[in-house]
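K.L.:
The data blocks that follow each hold one structure.
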Structure P
């Protein structure tokens, strides 16, 4: 859960940072395009003033006649009278040649009325987003006499159009952020449900353990009563109760062990474990449970000790031996071998069972996975034993390997690092 929180926080910070950078870059791109637009306009208007002077044979001024009043409003000083139609034609041609496709409107200062006389709204682009009105506001320039003004009401639309790629990328980034946040929400919901499921399993198994223990104690007491021992049928029924009770107790224990390892990553209590002694104890338990199982254990006469959690280590060996017997359709023959070098110890368990097909070998350690096979369906279980084994091996940082052939048997190898 802590790792999930760390991933959520790190991912959120990263995405917020990316969005902030994207907004900053978009703003910088907008400012750049606006500056570029302004420069193009001023150069174009300067050339328009030159062409008007040339058309009327007016002298060219050495002073720049173009003034930028605001981001969308410019005035141009001509210093002589000129015609509105000539101005509109020159403006339109010049803007087209410069690639300026933004709609514009212009006005000319009228000396007689001492006011700006609205000229026209010129639609350069394909869309018309500005409101065309003869009452458009064109402030006067009191220090000029013969001049005209140009206003670009669609400047924002024009600049945003030139930023299409940036806007698309920003939109995609926003969609990605929304998907990420939704995925995080789903993961948190799933985590919540997993937590509830684990709590339910823990409570359920603990609630079952107490009455089950009582049933087993009572059943064993009754099985020794003279009334039961003298009646063959009652004796058989009592043995069935004890056998099935032990089987249920084993299943509950597996569920509890898996729940413990899932909830707590620091469950190991490592001590120095004598592998020969621990494995021999497990073999004794297995042979009491399966009297016909043949188990050969070869340690090469050496005492080998490892640093491990003894409880979980014996559970690992028990799981492998128990499976070797259960998944065998003939007399079980199991061989256990210990090998070692300066860095590693190998525990190898070979059986003559029904084997595992290659396509299933990578999945047998998944939680609740059971190989879909008719022979295996007769064996009771939840598919938790090997999942538990892999979990414990990972906590010990041991390597687990499976080599199996259908019809011939399976070899399990655990590579244990020396302390």
Structure Q
């Protein structure tokens, strides 16, 4: 039988109500020490511990610029500060720890000095409200961060070699290469062609595995191959080649006294303009001396085109992925350059050491035209086009640290991006 005397009196009920009130206050104010209980900022102890673990070990190499907030949190344990750290970490993961403002300024300065340079920067939108809403709804820290983790396979591979707190030359190359994966597109990392400029190497990935790789020649330091992503859509067989103005001016400077003979010998024609209906001009009638010299600013009103042939500068094939830089991959007559360790000799385009092998792979797996028909067209020495049935993503990257089949490799900073990309 219930002993009513034991539970009667004001003392018992005052203590009981006071205990309930204290419990309610702790729930409202945020009792972070109670397992499974969220505080006013949406943090459970498990979430707090998980994020602090990620931050302290810098699991995703994204703790840059957050040390001040962390020191504040250490003093007062205010999870509102932890929320700001979480958003900051996600932003660093999505958009890198490189000082992008300083980098853009450096690139602008280079362009002002006449250096042809471009480094594409892809940034993700990071919504602080959405992140904190996810936290309050019960998403784990890993679930919150996952959308911002770079999809480029090199990100996780390079993290395996990264040692936080160490910043010697090797570790800096690794860290900068990690940061560059954050600035690349978040799609098309399963089947794609990748050219790593500092390595002078092309790799063809299919289903995540390398099925072909070979050396390439890239742009000179003063005329750099742009760093960007595009999509290969068609192939040109027996292409013509149009001289760029700088190459034409250099050619004029070297051969101005015998330009007509030089152009004829190399199967080149001169057009009196840049439209498709521009008339052919007799090279011997042009006063080429007017356009001599690298510093000469006199516009050259002529277009010089080399016709299709075995001796064409582009060889017998070029692979087209439309872009605003007018660069592409192509065959080359200068095969001896592939024997060199450093291969930065072009005006931006990528010369291939094995163009026939790449053509065969593209023809058999991605084009609607049969390989036999393609080879027949190629032997005709007449220009023709092969449209791809399955477009191929192309990533031109700049990784001075790269993890391949043989493990980690480091490469020279051929364009100086390691120097001008500063970590925050």
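K.L.:
Comparing percent of Cα pairs over 31 Å apart across P, Q, which structure shows the greatest value?
P.N.:
Comparing P, Q, the top value of percent of Cα pairs over 31 Å apart belongs to P.
K.L.:
For distance in nm of label points 7 Å out along Cα→Cβ at positions 297 and 369, which of P, Q scores largest?
P.N.:
Q
K.L.:
A value of 0.05 was computed for FRET efficiency 1/(1 + (r/R0)^6) of positions 81 and 185 (r between Cβ atoms, R0 = 41 Å, to 0.05); which of P, Q is the source structure?
P.N.:
P
K.L.:
Which of P, Q yields 2.9 for distance in nm of label points 7 Å out along Cα→Cβ at positions 121 and 153, as computed?
P.N.:
Q
K.L.:
Let me ask something additional. If helix-only ellipticity at 222 nm (-39500 (n - 2.57) for each DSSP H run of 4 or more, over all residues; to 500) is calculated from each of P, Q, which structure is the one that comes out at -10500?
P.N.:
Attributed to the structure labelled Q.
K.L.:
Given that relative contact order in percent (Cα under 8 Å, 6 or more apart), derived from a single structure, equals 10, which label among P, Q identifies that structure?
P.N.:
Only structure P yields this read-out.
Bear in mind that the values in this text are calculations on the coordinates, not laboratory data. None of the values given here were measured: they were computed from a predicted structure. Cβ atoms are built from the backbone, for glycine too; each structure is taken alone.
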